[in-house]
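Down below are the structures I want you to see.
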Structure I
Amino acid sequence: MQIRRLIIRRYRGLREFTWLPSQSVNCLIGSGDAGKSTVLAAIALLLAPYPVPAASEFDYFERSVADGFEIEACLAIPENILATERVTPPLWGWGNGRRFELPEDGTEAVLVPKVRGTPDLEIVHEMAAPASDPMPFPVGLRKKLLLARLAGEDRAMRDLRVTPGSMLDRFLGRTELRGTLAGAIAAASRELDLPPEIVTSVRRLAEVFDQAGLPADLHLGLAALPGISLPALVTLLEGQDAATAIPLAFAGAGTRQLALLELSAALAGTDAVVVVDEPERGLEPYRQRIAAQRIIEVAGAAGQAFLTTHAPAVLESMPAGSVWRMRHGQGPVQLTGEAISHLLRRDPAAFFAPFPLVCEGETEVGFNSVFLADRLAAPLDNLGIHLIDATGQRPALDILDAFSAASICCGGFLDNEAEFSGRRTRIAGATVTFVWANVRNIEEAVASGLPAGNLPFVAEWAAEAAGSESRYFAVQVRDRIPGATANDVKTLVAVHGEATVRTALAEAMCRNRWFKRRRAGQVLAHQLLRLGMPPDMEAQLAPFVQRLREALR
């Protein structure tokens, strides 16, 4: 069973929402006010396998109860479910992202269930029918659709008890449970071992009733009150025996979450609609990955999963094309492409940052972790900046393109590569992106911008980052100057001239990867800030810092 299209109108924080989700797994990410949980709640309400109580005024957009709300889906249902219905539900055709009246060549048969919140706070489930009035969408059919919803402690308290429509109720198939419970309660009432003082008090009350002409044959016993379901008293217990066991719903948050997930899997097979709000609750990262994998398995090829997450361990487990970014007032945007898939595996935390900054490589990540923290006068985590090592300019541009398409506020810190000048110009106009001018990269900026008297220090910085001796790096500069014999940079400048040494220094830094590690980039930034950023570099970096400061407001 799979939702082909979901429409939400005036429900909670969503005024108008239309979504064509992926056929298998759909993971919603975004800010706290984006409406992710509302989407999941709407699906759960639409397919609720139990009688739904009255709505609350807070279920209506801006609490405008008079306008009502409506949730509708185009739902592909397995034929074996439809075959069990006495009355065939009304079907429509679905193809090319549109709904048609059957028959229509090349279309898939779908059910169109709806749920409405009326101005009287009533919840009405129905099915749209071609060329006729809507038909009821009964609880019996909804139960067969095998919705599994996991959303924290409230779901554990319900779904681990035998309440109408709960997962445990559907799994057990409680045909004879009511009679069994009635007998057990009657037997327990007969066998109550009451303290003597309680027995005496009951006898005194009987005398009072007798004097008042009331029934006086009184006993203490067990009885379910009207409106309270006897099966609802039954819950799963965990312990060595029933006398000392505790309800599983009172276990730790992680145990509850995984128990619900396994119950969903046992109940649903592989064709359920699974709705999970933050599966990471109460779980360590390794168990978060286990939970994510189980959700994917439960959905299978014929089912569908909808989840939200704020956990990198869950996000990195998502299949390609399953992640959607939501923003307040906008529909989900799918995050696709090879660069996005690669980033999900390497750095999933980047997708949760208020401001991801895509860097060309490790040098730029290390450099900016120090430089930007200094210029912005705060740790980058406090500012919401997350530095991404894109491992090259092409993937950096691919990530920036995907983020921009998903309306993710982001920035870039890029080399001046000739091959991608057109793409860089376009992206720089849409994001807070820095590109070196007149030099190719940060190494060339340092080699060309440092005062001549400071050039020998660069070999010392590289040695500090590598845990080595500076003379080894000075030799690498010498080897790039024809006829040079000196083993220190200061002498090379005196003998061969400043311009020649600057060129050789830039080549040595780049070719021998002096600063191509995060730690090395940090050392470089620390030393440049200590000496004072070279004027040419400062002139280029200052406008970028200002734009970044404005974007963070």
Structure II
Amino acid sequence: MNRNSPQPSFLNQFFWQGPGDAVALDINAMQAVLEDLTSPVWAVRTPEGKLGLTSAGTITCADQGLPLIGMAAPLLPESLGDAGFLAAHGVRYAYAAGAMANGIASTRMVITLGQAGFLGSYGAAGMIVERLEEAITEIQSALPNGPYAFNLINSPNEPAMERNAVECYLRRGVHTIEASAYLDLTAPLVQYRVAGLRQLPNGEIQINNRVIGKCSRKEVARRFLQPAPTELLKTLVSEGKITAEQAHLAQFVPMADDLTIEADSGGHTDRRPLVNLIPSLIALRDQLQQQHQFVTPVRIGAAGGIGSPAAALAAFSLGAAYVVTGSINQACIESGASEHTRKLLSQVEMTDVTMAPAADMFEMGVKVQVLKRGTMFAMRAGRLYELYTRYNSIEELPAEEREKLERTIFRRNLDEVWEDTARFFQQRDPRQIERALKDPHQKMALIFRWYLGLSSRWSNQGEVGREMDYQIWCGPSMGAFNDWVRGSYLEAIENRRVADVAQQLMRGTAYLQRIEILKSQGIPLPASLRVFPIRPLH
């Protein structure tokens, strides 16, 4: 190392003292020093002008020993992010695995993560109450004291699903939900939040039902960062779903404890850039906090594109209190995805994703981000939406168009598809059938949603013969993850365990942060040391 290399002026007066053989000079020895996150890193200059790293010895002001040219304190993965997030959710790491619908974020995934000190959110979207009850029983039995969360998805086309889920959560004592896909606050969401409020004898407001909001738009974030709307509170009081006292207490707490800012993710996404979103919405949080003076400010987390330690470090550096992963967990053995789907995901490049119509908001033209490599779902779903916007009913479809749909996409007569659809919604939400019988265009939408809905189930169950129709929610983070783990034991899908992936990601983030600290002091580390080495943890 050049003796004239820049270094912080305050280090000029410090020297390192210790045994000479404790100073690492070759790449492998330096790597070992950097990987020990529990010990400090001292960067020294040898008499020959070389860079050396060590975690041994002592630092002194006496002009004896080797000149100290840089330093980095111990940095454990558990120390990343906001300590308030750890305390509130009873976790070891400021890291959460977000919900993936239809049980892709499975009970096994949530339990495995919880036992390792991570927060996992069960993929409850699309679940009828009976299946939801079973999942709650299984997770609460394994994690009686948490941590775990359950998803609550906004269902504008099926409001009964959202309402039933909230009633189930309140009845079964589910105290943390991840609220996703909301464009505005709804009565069931407000009911869940406010029904958990009570005032303690010392005047403090106890929040028993925690809400982790999820959004990518400022106007939606604003709703989560403020108290519940007065109009909805009045309605809930009049319906007997909350008390007048709870409605009063709701004025003094925000709608969410945590707000996850979702960038370019799989599933529902606006594909926004995280580097712009996070600072903007942290500034909004600070502005509204100054106005409302909540006892605990809402914590802002980051999701979308988190598939490597470098991405996680970028999020924390932008001010995120915690990070949330999604797509990468779907490729783990604990997910509810089939082996075929997980194998496809393990081969994804960052550009192998595209947008397709969403099953739950098909009529609104809302899209989700899905995998395009190895499946034709996006193209076929796009064709269905195109036909929906062009024709007003199934009967209006040209005969050759209908025949093509029945042969290539549905592989069934559309009359039979309608019969199946009617039976499905009779159990799930009978009002959907009533609307469809009065409105042929709505009937057409429900028939087309048959394909969009089943395509994700086929992917989860590994439906043989339907591989080209698999709907696989996926963002570019999956490709970034595959790039990161290539050549390591995590490249093989059979080795991808969700808690292991989470620990490697957080360890890698801590490692890279210390590298950045040393770089900021002018330490010219070799390129090979600036990459976190993935090694089995056990």
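Derivation of every value follows stated rules applied to the coordinates shown; laboratory data play no part. Since this is a predicted model, take the numbers as computed values, not measurements. Cβ atoms are built from the backbone, for glycine too; each structure is taken alone.
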Worksheet item: For structures I, II, which has the highest computed value of distance in nm of label points 7 Å out along Cα→Cβ at positions 130 and 218?
Response: I
Fill in: When distance in nm of label points 7 Å out along Cα→Cβ at positions 458 and 498 is computed for each of I, II, the largest belongs to
II
Worksheet item: If FRET efficiency 1/(1 + (r/R0)^6) of positions 378 and 418 (r between Cβ atoms, R0 = 30 Å, to 0.05) is computed to be 0.25, which of I, II is the source?
Response: I
Response to the item:
If you rank structures I, II by mean count of other Cβ atoms within 10 Å over residues 298-305, the highest one is II
Discussion item. I have 2.2 for distance in nm of label points 7 Å out along Cα→Cβ at positions 42 and 322, calculated from one of the structures I, II. Which structure is it?
Written reply: I
Practice prompt. Taking Rg/Rh (Cα atoms, Kirkwood Rh), for residues 58-105 alone as the quantity of interest, name the structure among I, II where it is greatest.
Written response: II
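Between I, II, which one scores greatest on Rg/Rh (Cα atoms, Kirkwood Rh)?
I
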